[in-house]
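Below you'll find the structures, each written out as structure tokens.
Just so you know, all these numbers are worked out from the coordinates, no wet-lab data involved. Treat the numbers as computed from the prediction; the structure is a model and nothing was measured. Cβ atoms are built from the backbone, for glycine too; each structure is taken alone.
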Structure 1
Amino acid sequence: MPRLRVTFPRLSLPMTPEDMARTHARAFAGQSRGWSAQEIADLFQSPLVFAVGDARAFALGRAIAGEAELLTLATDPDHRRLGLAHACLAAFEATAQSRGARTAFLEVAADNTAARALYGVSGYQEIACRTGYYAHADRAAVDALILQKSFA
């Protein structure tokens, strides 16, 4: 499995919000709207937010009061099936734990089978569902599954 350098946004993140927005748009093409560079930059205004990975794949999260939230995990389609998402998820978890998180949460679209498989083998369990949360103009809305993993 390829190793990704764990980086922190306030130190030497090897990508810019523009790089992240490009990767995010490519990763979610046809599924949902990618996040803009400005939206990503705005998240980094909080010292609670961190990113791991590089322009091929990255995880964006935040940690506070013993809990971490995976905000997004994106892999450029040209770099899928290389273990990068798994490496980013592991780096997210390690960084979250180093910031005091004992539990992690995330949301995933019910129809995103690849992501659900990754989260399942990584120990995340479904704890709730937001019915019809992800609206689509050209098809029916999709449920958001809320998953949790305890680090204890």
Structure 2
Amino acid sequence: MTKPNDLPSLIGQEVGVSRWITVDQARIDAFARITEDEQFIHVDPEAAKHTPFGGTIAHGFLTLSLASAMSYDAVAPLDGVIMGVNYGFDKLRFLAPVPAGSRIRGRFRLLSAEDKGAQDGVTRWLLKHELTVEIEGADKPALIAEWLGMQMVKA
């Protein structure tokens, strides 16, 4: 647990690294079905062999959707937290494709922590993390994002 008063001293620092998550073809296929994005570069290994990727790749949004699991692994909750909600992204760039069968993990660096005030015994903290999703063995990350999260903490 991180105490809210300690947040200023953590700004600019890496605050966690997640476990490796395997992005296999079964996960990609399931995501394609659920999102109705069944483009061949994701679901047809034979056709995808003939693209610059050399095989199927994960959807960018699949990679991004795993950010929540990475965050649960890597970022300590605030002391007294009641709940946290996704508040959006200030920046998001997909930098490299994630080939089927790859493993990815998230690195989190705290960029800012803003006390948004207390109401009804709950203090809201707006946290901005830089999220870098690494691909095991690759030179470039899959994505880099500035992710906002609102944490509700007992006042």
Structure 3
Amino acid sequence: MPLQIILNLIIAIMWMFLSESYQFTSFLTGFIIGALLLYLLQRFIPDAFYLSYVWKIIKLLFLFAKELVLSNVEIVKWVYKRGRDYNPGIFAMPTDLRTNWEITMLTSLISLTPGTLSVAISDDNNMIYIHAMDIDDKEEAILAIKDTFEKAIMEVTR
């Protein structure tokens, strides 16, 4: 992937020199042409097309923003609710993530989302202990995290 980015930047800079226009629009045009060339020639390049990773990262960021807004709305509802009958608790979530970077990303996303907090990680990196402000069904909470954040992280890193 780094090779593709460098090649794309070289193509963009060469396009600027060949067109004798040193404006940002000329660089952007060369960058788009370079991306199209790399896409067309991707069978000759060993890695997957790098812009697909960029798209997956953008999707992960939008997923986090959506979950952040939804959890903030839920927190506001709990704060202004008359009868405070929420059920806080800690549960263990098994994870399919293996590298330290993936686990760190997941625990950070969980902790940054209001209403949940990553408490600990098991020594073998197979379990993440999570505190939730309101947890009715542990299995439902585990599936929600696995179907959103864990799945998106695995798409970006694998």
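Structure notes:
- If semi-axes √(5λ) of the Cα gyration tensor in Å is computed and equals 34, 15, 12, the structure in 1, 2, 3: 2
- Identity of the structure behind -19500 (criterion: helix-only ellipticity at 222 nm (-39500 (n - 2.57) for each DSSP H run of 4 or more, over all residues; to 500), calculated), options 1, 2, 3: 3
- Among candidates 1, 2, 3, the computation of distance in nm of label points 7 Å out along Cα→Cβ at positions 18 and 50 that gave 3.5 used structure 2.
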